[in-house]
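J.: What follows are several structures.
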Structure P
Amino acid sequence: MTGPTPAKPRVRDAEATQKRIMIAAKKEFARSGLGGSRVDDIAERAKANKRMIYHYFESKELLFQRVLEEAYTDIRSAERKLELDHLDAKSALEKLVRFTWKYYLDNPEFITLVNSENLHKAKHLKKSEVIHVVSRRLIDMVSGILDRGVSEGVFRENIDPVQLNITIAAISYYYLTNRFTGSIVFERDLMATEALEQRIAFNIETILRMVCKIND
């Protein structure tokens, strides 16, 4: 007699359902924030039963945390794929600045998710072990670039990698989150192709001037 057939299709179905829920939740949370999103809407978008959302994720709060963790993991994973260790320090830093800018442009939901979590004073990230692990990778990567730049004689010493990370994110983040009001205040279309090209060039120049030796 043969034994029972393993329930692989059922496992695959569960994984597929969870993936659909995560994709739908990311879109809903990015569109409406945690407070404005409804589990019913997520279930409808995911083509899933609302009961399954609570079965897999327990609550809307925990689902939001999972979405945040995945969003941060995705950007950190993409950064690691840049393989910056093979470049000289200045080229590596420029590539990281370009990447950050393009990632924000291509993934606007990342910015809105971060904005939503800040409104909640990061209470979900405080509970996350995942965030600490993936974030340390970025700090280590930037520290390596700075150390390499000092060894190559092009970067100043004692630059705080955390402060540099914050600045790289900020000069892209602020521009894009304020693009609508900024276009009115400064009387130019901040999202026009030429304006975007000017901005990334300015970002790169700003960061390199911050870290390079004055006589470089």
Structure Q
Amino acid sequence: MAGILYGVGVGPGDPELMTRKACRILLENDVIAAPGEDVRETVAYKIAAAAVPEIADKTLLPIYMPMVMDKARQIENHKKGAKRIEEVLDEGKNVVFITLGDPSIYSTFSYVQEIVGADGYETAMVSGIPSFCAAAAELNIPLTEWTEPLHVIPALHKLSTALDQSGTYVLMKSGSHMNAVKENLMASGRKVGMVENCGMPGEKIYRSLEEIPDDAGYFSLIVAKEH
């Protein structure tokens, strides 16, 4: 019988925010996969290893999925990653694919899951705390109240989106284009807070647009609320 592919969210960065279920799945299975050339060097592995040191003795399966904008290359890499996973599943072993935050939110896992599932294998997801929920907690603010909607946008791909809808905007992974993001935020007139490297070493909190540096890091998450 073929194994099961699990997508396990390890949370935003703080190992204490990993769920008990995520830790149990990691302990119970022998093959740990992560998107990268060296599993031990991935952020997701370092978070998981801090919470579950026993995974150091597991079989590590690197799934090379470089961040490229070429759609054809993306699909090719996703297929290669899925094939590597299926080879292990065919041995009757489960594969635990660890991912930052939650596996259902802008996760590399979803692309592999779609292919593996379409090929007839069983897949499952273990939810994790999303980065924007953790960032709101670090800023000590509610994301939404009463009937306010929540808009979650990958800022890297949506730089020109007008922030003109009612409710709260979350801009994920904004660091590499911070100048353009800040201009958009300035035009919106919203109250802005940002957490850089949420829950990770070097975490920084900014409570206004003016405080946010132009050279903020890749893991920079912005919460923009209506005044």
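J.: Supply the structure label, taken from P, Q, corresponding to log10 I(q)/I(0) by the Debye sum over Cα atoms at q = 0.12, 0.15 Å⁻¹ with the calculated value -0.68, -0.99.
T.: Only one of P, Q returns -0.68, -0.99 for log10 I(q)/I(0) by the Debye sum over Cα atoms at q = 0.12, 0.15 Å⁻¹, namely Q.
J.: Another question, if that's okay. Compare distance in nm of label points 7 Å out along Cα→Cβ at positions 23 and 71 across structures P, Q and report the one with the greatest value.
T.: With respect to distance in nm of label points 7 Å out along Cα→Cβ at positions 23 and 71, the highest-scoring structure among P, Q is Q.
J.: If you rank structures P, Q by distance in nm of label points 7 Å out along Cα→Cβ at positions 63 and 151, which sits at the top with the largest value?
T.: When distance in nm of label points 7 Å out along Cα→Cβ at positions 63 and 151 is calculated for P, Q, structure P comes out on top.
J.: From P, Q, which structure was helix-only ellipticity at 222 nm (-39500 (n - 2.57) for each DSSP H run of 4 or more, over all residues; to 500) = -25000 calculated on?
T.: It traces back to P.
J.: Then there is this: For distance in nm of label points 7 Å out along Cα→Cβ at positions 39 and 199, which structure out of P, Q has the highest calculated value?
T.: Evaluating distance in nm of label points 7 Å out along Cα→Cβ at positions 39 and 199 on every structure, the highest lands on P.
J.: Check the numbers for distance in nm of label points 7 Å out along Cα→Cβ at positions 47 and 175 across P, Q and tell me which is largest.
T.: By distance in nm of label points 7 Å out along Cα→Cβ at positions 47 and 175, the leading structure of P, Q is P.
All of the numbers you see were taken from the coordinates with simple rules; none came from a lab. Because the structure is predicted, anything quoted here is derived from the model rather than measured. Cβ atoms are built from the backbone, for glycine too; each structure is taken alone.
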